[in-house]
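Below, each structure is written out as structure tokens.
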Structure P
Amino acid sequence: MKRSFYIILFILISSSVFSVKDTLKVSISLTNQICDKGAAGIQITKGKLPYTINWSTGATNVFSIDELDAGDYSVTVKDSTSRDTTITFKIEKENCPVIISNQFTPNGDNYNDTWKIENINNYPDFELFVYNRWGQQVHHQKNMYTPWNGEWLGITAADGTYYYVFYYKGSDKNKFLKGDVTILR
């Protein structure tokens, strides 16, 4: 009686180990929505071919999707043995970083003649101030970006370091970026 109990227990343990080895294993990688749309992709490391892949966006039988807005999504993967796995995930919307160059050379050679600020179009209510080393405002922009050519009151500004404050939203002075920019000729 005792011996048969151990044999049954061994069979039960062996069969559960077998089923664990044969599971469908899927992993996901995500790219949040930063400046551009987000994306998601899966990798299947265990399971039996062929696979059926269904994304909550309606896409089928593709390993990755892109052009995702921020929000909740899911993907269901099924293998030929009808085992399936569903993964739910969230694409987050992250602020697109403003990238401000730290120098420019307004010398008329048509190369790097203006001060460039990348991704500023994502902040239509921005406000930008530029000051010289004595704290005098030498440049100001609001809502409409035009690359600065290094002039102040129609006169060429002197070579040197200038200091800026970039407000992401002009009406909210709590969110800002500050730094310096050097004019070289």
Structure Q
Amino acid sequence: MRERRYKEAQFSQEVARFFQDKLSEAGLSVVEVKERIKILKDLTIGLDRENRWRLIAGFQQQDIVFYSPLQLISLADFRSRVMRIDKYDRTGKKPITIPLLICELKIGTSINTHEMITYSSISTQLKSIFPHCAYYFVMDSNEKRGMKPETVLRHSKGFDRVFLNWYLEKEKVWEAVQAHFAYLQDLGLMPAS
């Protein structure tokens, strides 16, 4: 398990550096990309620990997140008398990130179909809150795992795009990212560079 986490961390750093370079080359100064960012995943109304009805916000850490630093929500603005936020930011200073695009990264030798189904479900939940956000599944390589196209189709319905070999497809991933940003700019949902 430790080796898997190490490989995933290395893969994540490599992908983040690639995208940072591409954003810089494209002059997209209004977009940043970071690793391991907590994103609002769900909202529930329920009784909290003090037996009060509140809106309870749940967050999930995502591997790669593209966002605009011009479009953050301060935690103070997000909170209210009816809001409860667990396990997000103990300092109370970290803003809420509005994702433009998320990449879920996986190491091909260790991925299984259950994980693919789980992350596809998470993608669906996130997109119910952020319908403008694209969610891509990116695997380092499918060579050893050998996932069949029909398996990918059955288990990845919540993703906007699935890329099974980062090393062969990273330029295609970048093209898809750029196309999504152009779409968001056309809708007025992303600041122009």
Structure R
Amino acid sequence: MTRRLLMVLVLATALVVGGCGNKEKTTTEATTEGIYLDVGDLKYQVQISRIINPNDIEDRNYLSQLPEGTLPPKADEAWFGVWMRVENTNDDKSLPTASNFEIRDTQDNVFKPYAQVGNVFAYQPVDKLGPQDVLPNSEAPAGFGPVQGSLILFKLTTTSLANRPLEFRITSPTDPSNVGTVDLDV
């Protein structure tokens, strides 16, 4: 009888432990770009990040539609871009995308992005990203280009570029305590 009871307990434990493996892992931190982060009910992926050269023909397009009065970088500053993709993996609900981003260096200097309303490559948050939809849309210039991500534009100091790793932070639009972080490749 004791042996049979022991076998039943072992089987029951195996079933319980095996059932725990069906949960999806939630990822809110990444030590490199390309990892999908779970922020709120959406998945965010930093495609690439890099310094933007205003003298480069391709890069000039990324710098269009800046807010009026935006000054070019000073001698100790540089434009810096983060290209991101957002996925709504839900089957039945539309969700708002994040609009609160920042970059922090190792000295806790914080940089906020520049708005670029009207720039076809710029990230524009939406109130409702439909079920199974992706931002940027695959038919938009940011979605069918080689990066397949929307640009979030920053102006960083060259000192901060040396204070690595730079941490890119995404704050959920529905729960400000839910923040995803990615260490950027600089």
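Each reported figure results from applying straightforward, stated rules to the coordinates on display, with no laboratory input. Note that this is a predicted model, so its numbers are computed, not measured. Cβ atoms are built from the backbone, for glycine too; each structure is taken alone.
The value 5.7 for distance in nm of label points 7 Å out along Cα→Cβ at positions 77 and 149 was derived from one model only; which of P, Q, R is it? Label of the source structure: P.
For which of P, Q, R does relative contact order in percent (Cα under 8 Å, 6 or more apart), calculated from the coordinates, equal 15? Label of the source structure: P. As an exercise: Kirkwood radius over Cα pairs in Å, calculated from one structure in P, Q, R, equals 21.6. Which structure is it? Corresponding structure: P.
With respect to distance in nm of label points 7 Å out along Cα→Cβ at positions 85 and 141, the largest value across structures P, Q, R is given by P.
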